[in-house]
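No value in this document is a laboratory result; all are computed from the given coordinates. Being a predicted model, the structure only gives us computed values, none of them experimental. Cβ atoms are built from the backbone, for glycine too; each structure is taken alone.
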Structure P
């Protein structure tokens, strides 16, 4: 059965809630890293996160969006415009010529929710561009293609903006990303921008895409946090951020879901619903005087090899924090772990 045929029965509210959780966790984790681990190490993690995503998603995305036949500078700018538009990110595109095309992310910046932008160091924002934009020419096999950043929102400029340009000579590695704050992108004209096929994004499908867009950042950044900082420090900071976000965002998640009943039964029901909203199977059943939620899949990390158990421990703190906000006297036990040899993951709520 095609995905579109399944859309009418999709739990759109769960998709929205999952998107909210992971978007908040991404921002919160980067803030935690910047303030606790320091801007340089936070920038290294962000660089590795975006490079990982660029290597996995850029070329398949170009083809999927039908951009792989365009001049490289234009294809890159249109890719960022269309893919971020699908992801719910505010973005603009301006064509200058076949060897120069602009992309601009006006405020508010999606990745730095609300007031969080005040805590993002300049080098962390630059690390995103080093990780992705500076590497597009390499992946395309075009050593003359680079990216010029002309403004960063975190530096007080009215948006993150810049242009892809194909030079007349091969670029050295340190020339693939340049900064030229004196230049400005011309006005955006939506009528001249590329467009996605009409009627391709019904509400349920769009919400599912937005959910996956937010989840993919966590798929990348959690393993990179542990890789750069090590299991002890990386796991601690990633888990601390998750716990805080779980507590802080719980009321908003409950509202998106239409409310959560009190007690263990209410939380377990919502927990299973969110698991399904993430694309996982989830089975809820009574087990004596407690409630057990079991799942066999973990879609968030299903494509990751040799994953440290610390990644799961950190991620699990999202739900521990949410449970504390729901009812701080409600015991939760993680009683099975598939990543440690059990047939399922299972949580017991009492």
Structure Q
């Protein structure tokens, strides 16, 4: 009888642990973070868990080892149970009747000088004006005196009268109604506007769910005080769940054309995403390509989204991964309702 290699036994143990964690993550979107906040952290690790299981799949395949069945089984389940991590094909349609929508967490236009480039703010304005969206939703917006966005209508909501930080929506089309959900005990918020375009009234929500304070410049998950880290994340997930329920309750009363976009501070494998995407289309899934990475972290994280009602046609989706002026990448989608 052939003796088992201790190294392969150890590798299979690691593979089993990562496969179990990935399997667990498939079911977390069905459990509110309010009930199990500490386990919700796995929703952030899904891209990492998928990639590591893929590595094990390749390794066991090369070794012609039966252990390959474990990553194959788990990855196949993920393929059918979860949103895609990678899109291999995209849709590129440009119609004059499209509504071009952009969402961008601008990190306060570099107000705190996280980037040494003093021209960051002006470069953001230049990028946006060159892309010429019909509508743009800003998260982590700073109301400076030098704002240069070439769109005539806007709604800006800061956290207080004195505070210049908050959310903003700029529009090419008239804004006839606007409002704020005013999250309690949070620096984040959600605002909305109703715009009139031709004979249509379209509601746009700009969402910024509770921040988890994940630093893209270092590995937070290696913090010495891991218990404190997990408590902070658990608290953030609970707040996100409460905020999501508030958004869903508010948008339920709007029966017209609808867009929900912004920084969800959580992945497409989370409970908050699953709830917000119900009866909607995800622009990346409909028309995007690649990993859809929107947050500059050590592995691919898609936490910024553009969702629409089911009647919309998503003609295009783009992530601007070459624009490194914030810790988030801007995203853009072209939406159309003329065929319905």
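When volume of the Cα convex hull per residue in Å³, for residues 161-208 alone is computed across structures P, Q, the figure 190 traces back to P.
Each of P, Q could give volume of the Cα convex hull per residue in Å³, for residues 177-288 alone, but the derived value 133 comes from Q.
Comparison across structures P, Q (criterion: volume of the Cα convex hull per residue in Å³, for residues 121-192 alone) gives the highest value for P.
Taking distance in nm of label points 7 Å out along Cα→Cβ at positions 25 and 73 as the criterion, the top structure among P, Q is P, with the largest value. 0.9 is what came out when distance in nm of label points 7 Å out along Cα→Cβ at positions 281 and 297 was calculated for one structure; which of P, Q is it? It traces back to P. Please state which of the structures P, Q yields -16500 when helix-only ellipticity at 222 nm (-39500 (n - 2.57) for each DSSP H run of 4 or more, over all residues; to 500) is computed from it. Label of the originating structure: P. Comparing mean count of other Cβ atoms within 10 Å over residues 273-280 across structures P, Q, the highest value is found for P.
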